[in-house]
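K.L.:
Next up: some structures, all given as C-alpha cells.
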Structure 1
Amino acid sequence: MRFWWVNQNQTFEQESRGGYLWSPKRNRNGARNPYYENMRGVTPGDVVFSFRNRTIAAVGVAQSYGYECPKPTEFGTIGANWEMVGWRADVAYTLTHNPVEPRKHMELLRPLMPQRYAPLQPNGNGIQNLYLTEIPRAFAEALAGLIGVEVRELVSTSGDKPALTEPNLAARGIDEWEDRIQDSIKTNKTIPETDRVAIIRARRGQGLFKQNVMRIEKECRITKVDDPAHLMGSHIKPWRDSENNERLDGENGLLLTPSIDHLFDRGFITFKDDGGVVISPVADTLSLKRMGVEAGMSAGSFSRGQRGYLEFHRDEVFLTTARTQT
C-alpha cells in the first residue's frame, strides 16, 4: 500500500462528492507531468490525504486502480485548458472533523517530507503546480497523529489486511464513457448504417474488426489459444480513444482470450516493439502468473502498423509509475 497527498483547491467539492481523483494526462504544452503520471500508480487500498485551503480536509482510501476517463462534466469551467481525457481513480473519502493545518506543525513534519516531489514548501505553504504526490509512511503517520484516532488507525493498519474495495468501479466508468461514444455513433447519420453497425460491434472485439484482425493474427499472443470461438479482437489503441477508421483497422488489434484482453485493456500489461511482455508495477504478479503471464515472456513479432499503435498503448494506457518512497 502507498500513501498519497493530493492538492484539491480547485476541485475538492467535485472530487470529494463524486468519490474520485481526476487529472489531465499532460500539461497544457503537452509535456508529461510527474504529478499526473502518479495517477497511474494508485492501487486499491492506498491512503490519500486531501489538502485544501491550507488544511487536510479529508482522508480517503483508493477503491480502484487508475484508469482513463473523460474530464468530469461537473468541473464546468474549472481547468478550461485541461485535456478532455485524463486519469481517474475512485476514492472513498472521509471528511476530517479536525482539519489540521500542516504549516503550523512544520517542526514535526519537515524532517519527514520526501526530498523529491515534497507536498509542501519548507515553510508549510502549498505548491501551486502539484496535484498528486507520494508521501513516506512516516510522514503519513505524523499527519494521522495530528488529525485523530480514526485516521491513525487507518494508516497504521494499511497493508496489514486486504483492501475492501469495489472491484468493478473502473470497468463501470469505462463502460459509461464508451456508452456515450456508442450513442453518438448510433445517431450520426453522416456514417453509413453498415459502418455504424461494424464500428459498434468492434467495441466488443467482434464483427468486421475481428475479421480484419484475423487476417494478421492467428492465436492469442500469451495463451496460444487458436480457436476463434475463444478469442476476441482486442484493440491496441482502445476503442474509446480511436477514430472510426482505427476502430476497424486490423493493425490496431490482437487476438486475445478474455482474461488477457482485460489485462491489456486496463493497462496491467503491455508489449515492447520486439515482443517483450511488460508487467505493470501496480499489477498483482501472483494473479498474472496464474493467468499465464510472467515477466520475460515474448509475444512474438509485430507489424509496423501494430508497433505504431503499441506506442500509444505504452504511453497512454499502461499503468506505470516509479516507486519513489518507502
Structure 2
Amino acid sequence: MAGMSPASENSTTPYATLTPDCLLDALDSVGLTPDGRLLALNSFENRVYQVGMDEGPPLVVKFYRPGRWSAAAIQEEHDFTLDLAERELPVVAPLRLTDGATLHSHAGFLFAAYPRRGGRMPEFDSPDTLEWMGRFIGRIHAVGALAPYRHRPTLDIASFGEQSRDFILAGDWLPTDLLPAWQSVVDQALQGVRHCYARAGQVAHLRLHGDCHAGNVLWTDEGPHFVDFDDSRMGPAVQDLWMLLSGDHASMSRQMCDVLAGYEDFAEFDRRELHLIEALRTLRLIHHSAWLARRWDDPAFPAAFPWFDTPHYWQERILELREQIALMEEEPLYV
C-alpha cells in the first residue's frame, strides 16, 4: 500500500515514530477531526487508542505492527468482519472512511478506525452464556466456511509449533542448564500434537476468529459482541470453542455440550475435532513463548513481561508442557 516505509518494517522499535502528532495527522488524512484526547488501550501486538472526536462519540483507532501482516491480509480480515456485520452478527467491524476504504496508511503505518463499543467480560461458568456464545460462534463459522482466506495463514503444527520451537532454539533464550529439558519436552509435546491430529483425521478448515478468549468478547444485556479479529486465520472450528472451557475433563465436557447446544443451531460440528483441543492448547503455549521472544526488542515487552527471560519462567513452561503431554494421551471430551 502506498505510504508504507520499509524502514518501519525492519525497526526493532517499530512504534518509535508513532507520536501523538503522527497519530493525529493520520486521522486528519482520512477526514477525521479529533479533539486531541488520546487514551492508549491495552494492546501489545498493535497500538490501539481511544480518540476523542470534535463531533460524535470517540473512536478506537488501531495502528498495525509494521511488517506483521500484508495490506492484503489485513483487508481480508476487514472484509470478513464487514460481511459478518452486514449479516447482523455482533462483531465490531472497521469504519469505511475515505472513498469507502477501511484500511489506510500514513507515515509508514497501516491503520483503521472502529466504533467504540462497551461491555463487560462474559461469565463462561454459566450454561446459558455458553449456549449463547455457541450460537453466535456457529453463525460466524457458517459465514467463515463460505470462502477461504487467500492471504492469511493456517493454524497448523508447522507454523505454531515447529517454527516457534526452532525460533526459540536459534536464540539465547533459555538458561544453559534448562535447555536440554525444554528441548526434550517440546519435542515430545509436538509428537503428542501430531498423534492428536492423526486421531482426528482430515478435518475441515474455515475462517476463524482465531483468538476467541474472554478478553475479546464484550458482554451486554443484549448478549456478546466480538472484537479484535487480528489473529483471524484458517483453522479447525474447535479453535474458537476450546478457550471457552475450563476445569477438569468432566467440567469441560459439560461446558462443551452447552456450547454445542447453541453452535449446532447454525453450523455442523465434526466431533473428531474434540481430539484437537489439548493439541491446540499445546500449540498455543509453545507459540506464546516464541511470540514473546520475537517481540523482545519492542520496549513494551520487557516492561510488561519482565519474568520472560528468567529461569523460573522456563521451569514453569517445562512443567506445563509435561502436563500437556499427559492430557493429550487422555480420551477426548465426551459430548
Structure 3
Amino acid sequence: MKNTHNHIGTLQHPLPSGFTATSTVHDVIKGIDLSNKTTIITGGYAGIGLETVKTFVAAGATVIVPARDIAKAASNLRGLPNVTIEQMDLMDPDSIDQFARRFKETHDTLHILVNNAGIMWVPLQRDKRGYESQLATNHLGHFQLTARLWPALKKARGARVINVSSFGHQMAPFNFDDPNFLHREYETLQGYGQSKTANNLFTVELDKRGKQYGVRAYAVHPGSVNGTDLGRVAPMALFQQMGTHDEAGNIKPEVAAKLKTVEQGAATTVWCATSAQLQNIGGVYCENADIAGLDGGDIAKNYAEPSSLRGVQPYSIDSENAKRLWTLSEEMTGISFPVN
C-alpha cells in the first residue's frame, strides 16, 4: 500500500484486520515478540492501561509507567517483571519535563509510546495555567510528553505513538475560539468531547510529520469497557440521562452484558502498537482492532447499545484542523515541537 496519510479520512476504511469487537489482547498479540522493545504507557496502572502493560510484559517488552499516584501504581503493578514506575502528573508541565529528562538519561530509544491516561466528565477544574483539566490532561500533557520524548522515538526507526481517544470525540469538535471555557458556560461533555477530538487531530498531524522518520501515530477508541475507573467522578445523572444506569445508579444488566472486558478494551491499543498490518498506514482512528469507518451521519447511535457507538467524525481528522491544533498546542504549552 502507498505510504500515505489520512487526509480527509482517505484511509478510514476497515482493512479488514480479521479481528472483531470481541477480540482480546491475547488474540492480537499472538506470535508477536516485543523483546528488546522499550515502551511507555501513561495511566498504565488501571483499566485498559494496566491490561496493556500486562500484555506488553508478557510479549517481552520493558515497560515504564509514569504515574500520578505512585502508591496505587505500585500496588496494581506488583509482581510484574520489567516494569518501572516513575512520578509524573499530566496536569503539571514541570513534572512531564522531569519525567522525560529522567527517561532520556537512561534510555536513548523509545519504540512504543501509549498516551493512555485520561479523565472524563469531571467538574470544572483548571491547572495553574488556567487551562481546563480535561484538555490539559487528555491532550496538552500528552502533546508535551510526546514532544519531549521525540528524539528517542525517532531513534527507534519504526516507533509508534498510540493516542487513546474515544467515541466521546463525537460529543464536540475542537473549539478554537474558546478551548478553556473562559467565555462560555462549562459543560463537561463538551470539554471531554473536544479533548478527544484533540487526540484525533494530534494523531493526524503527528503521523504526517513523523512518518519520514519512521514514527507512526494512531488514535484508538477502546469501546465501552466494563471494569475501568475512568468515570469515577462523573455525575451519575449523565449515565442515567444516556440510559445506561437505572434510578438507583446501577448499570442496567442488559447494558452491562454488552460491554467489553478490559482484555477486549485494550485490544485495539495493542493492535495499533504492534500489528504488521499497519506497516505503511498511520494517522488513522481505530476501533475493534481495525481501522474505523468514517461517520457520514448514517450510524444510528444509542448509548445503551454500545456496538452502535462507532465511526469517526470527519471534523476530528481534518488535516487543516490538525495543523491548526498543533500550532495552538505549541502556543499553549510554550514549547516548540519540531520533528526534524
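None of the figures in this text is laboratory data; all of them are computed from the coordinates on show. Here the structure is a predicted model, which means the values were calculated and not measured. Cβ atoms are built from the backbone, for glycine too; each structure is taken alone.
K.L.:
From 1, 2, 3, which structure was semi-axes √(5λ) of the Cα gyration tensor in Å = 33, 27, 17 calculated on?
P.N.:
Only one of 1, 2, 3 returns 33, 27, 17 for semi-axes √(5λ) of the Cα gyration tensor in Å, namely 2.
K.L.:
Please state which of the structures 1, 2, 3 yields 16 when relative contact order in percent (Cα under 8 Å, 6 or more apart) is computed from it.
P.N.:
This figure was derived from 1.
K.L.:
While we're looking at this one, here's another question. Consider the structures 1, 2, 3: one of them gives 4.0 for distance in nm of label points 7 Å out along Cα→Cβ at positions 70 and 190 as calculated from the coordinates. Say which.
P.N.:
3
K.L.:
One of 1, 2, 3 was used to compute mean projected area of the Cα convex hull in nm², for residues 150-245 alone, and the answer was 9.8. Which one was it?
P.N.:
1
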